[in-house]
1. For which of 1, 2 does percent of Cα pairs over 17 Å apart, for residues 7-102 alone, calculated from the coordinates, equal 55?
2. Tell me which of 1, 2 gives 45, 36, 32 when you compute Cα extents along the principal axes in Å.
3. Which of 1, 2 yields -15500 for helix-only ellipticity at 222 nm (-39500 (n - 2.57) for each DSSP H run of 4 or more, over all residues; to 500), as computed?
4. With relative contact order in percent (Cα under 8 Å, 6 or more apart) computed per structure, which member of 1, 2 shows the largest figure?
5. A value of 11.5, 31 was computed for Rg and Dmax of the Cα atoms in Å, for residues 71-118 alone; which of 1, 2 is the source structure?
6. For which of the structures 1, 2 does the calculation of P(r) over Cα pairs in 5 Å bins from 0, in percent, for residues 95-142 alone return 5, 18, 18, 17, 16, 15, 8, 3, 0?
7. Identify the structure, out of 1, 2, from whose coordinates distance in nm of label points 7 Å out along Cα→Cβ at positions 31 and 63 was calculated to give 2.0.
8. Computing FRET efficiency 1/(1 + (r/R0)^6) of positions 55 and 167 (r between Cβ atoms, R0 = 35 Å, to 0.05) for each of 1, 2, which one ends up highest?
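What follows is calculated from the coordinates using simple rules that are stated; it is not laboratory data. Since this is a predicted model, take the numbers as computed values, not measurements. Cβ atoms are built from the backbone, for glycine too; each structure is taken alone.
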Structure 1
């Protein structure tokens, strides 16, 4: 049975670095798509789609993450890693106090993941750029909403300890070893 593994956490917590390391190690991974959505909007002249049209941005993210989930399900891979999952979408909407359709939550209940690995806010590695503009304080608050969204859906969350990229990636892999 295929395992779908999600890496969650606020912005700048090291998820994508670990995903990239997993790819280097030959793992099948689905990348974070929010940067792609943001860059597509910039091509159309919208500087920060999430800030100007958060509901549209979130609908595009939801569609993209649902597509990733379905693509993973069609693959022959036993193990698929996701850089963020579907529940992240409504967690962010809750953080920004933006109303959204019930389908956001319904999709989170429809598409279930096997395991959730959480990356806590870590000030030593937190950075901002043109697509990641959240301050460290905002990252802490977003992280609370992410944890709530996943625990409300009944997920057991595995916390990834701070450490080097190798240590963190090894932790994820070793935590799955008994399941393989």
Structure 2
């Protein structure tokens, strides 16, 4: 229950940059009110996840991972675990696991993203992603995890093929 309360507190305190993000914030809070386990992958159909855009302190390079199952370049992130003390810690843990980077600095929530995923026994299923900023020195070499086929630092003028949501997250990270 403490983790659920922490998730609600983060979302209640976050100030969205626009109306679309406010609608998502309200929907996430409603989801957590209806589902005490709404942060857990055990909440079938949709549940919160935590991800992060890892960016250099100069805001000129980002780290992306080529997701093994989806075959797309994405930010790091994934499911919240019962051992995570809060959403930010979940994002930081996922970033370390998926990037292999040792020195990461957690920043604020940047955006929310509700997207369909092949997760669990019910279709459609959705991740209610809370997306954080994390800064890291790009001199740190990334390490490919079991969830990826590649992980790389990219200059902003040489990004791989990425979808609109990843572009929006990068733009939000650069502004922060």
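1. 1
2. It was calculated from structure 1.
3. Going through each structure in turn, the value belongs to 1.
4. By relative contact order in percent (Cα under 8 Å, 6 or more apart), the leading structure of 1, 2 is 1.
5. 2
6. Numbers: 1: 5, 14, 17, 17, 18, 20, 8, 1; 2: 5, 18, 18, 17, 16, 15, 8, 3, 0.
Corresponding structure: 2.
7. 1
8. 2
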